[in-house]
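Derivation of every value follows stated rules applied to the coordinates shown; laboratory data play no part. Predicted model, so just to flag it, every value in this text is computed and none were measured. Cβ atoms are built from the backbone, for glycine too; each structure is taken alone.
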Structure P
Amino acid sequence: MDRQPPQRTEAQWLQIARYVRHAANKVGPDLPLCLAGEPEDCGSSAQTHVLAWAADLKARAQHLIETNAPDQPTAYHYSTTHYRKAFHTLTE
């Protein structure tokens, strides 16, 4: 990827991290809480937490597709064709 990520403050990244973690917790088992003072005290930036929790959210979404689709072709459609269309819309 050649593009640069948006320039956000640590506070903005922290808010996004909270939103993504909250979304992931809504569609799967609760993610472990950071310890007091984290994300700063764990050594990872809030941006890193956004990336990690977004990956977890993506995995949970894929699990929902695979375990709830009526058959494999339907799961494949939503995992590929529909996903690519949705992703393309976001990146236009």
Structure Q
Amino acid sequence: MGYILPSPSSTAEQARALMAQKDDIEAQLTEHLAVLRANGTNMTDPLLDREGFPRADMDLWAVRLARQRIIELRNDLSATMDAIGQTLEHVYDP
């Protein structure tokens, strides 16, 4: 058996799959950002009040989990975008 070269259609299919993965990550990001908005906070607002106690005006557990997941998803999105770029280079390589 010899070495089988990947067909252009399989590389294009990989690019499409990566783009679908990117769309899924972006949808998850939107959901988690909505949790932050619903609690009236963002990624940088403190979770403690001026006296050092946990804030009572938000669901700290949900905010903390959403922040953690947003950081993970942003990293995943960056890696996926890099993979899409590399795959598209192979698709359109002259």
Structure R
Amino acid sequence: PRYRTTYFGHSMGGYAAGYYVYLWAAVLDSDAFQSFVDSKDLFNKEIAAKFRKNILSEGGNDEGMIQYKKFRGQDPSNVPLLKKRGLYQ
């Protein structure tokens, strides 16, 4: 067959993979901020403490997604980022 999996290695390596990281970080950023928005208090001390405990203090002690789920209590959603960019209503 002409198109084996190895023929598409260029699409997920190098710059493309690096760029995806920025997009994924924006998803996590927007979703985390949404927890403050949902609480109707952008300075919610309980959420801030949970963020500090599960994200900032833990560092690389566990898989990043496990730490994020401990903070947020759910998988990250791309909806907050889509709303922020005017792509979702």
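Observations on the model:
- Which entry (P, Q, R) yields the derived value 4.1 for distance in nm of label points 7 Å out along Cα→Cβ at positions 17 and 49: R
- Entry that produces 2.5 once distance in nm of label points 7 Å out along Cα→Cβ at positions 57 and 73 is calculated, selected from P, Q, R: Q
- Value 20.1, 72, calculated as Rg and Dmax of the Cα atoms in Å, assigned to which of P, Q, R: Q
- Which entry (P, Q, R) yields the derived value 44 for relative contact order in percent (Cα under 8 Å, 6 or more apart): Q
- Of the structures P, Q, R, the one that -21000 was derived from, the read-out being helix-only ellipticity at 222 nm (-39500 (n - 2.57) for each DSSP H run of 4 or more, over all residues; to 500): P
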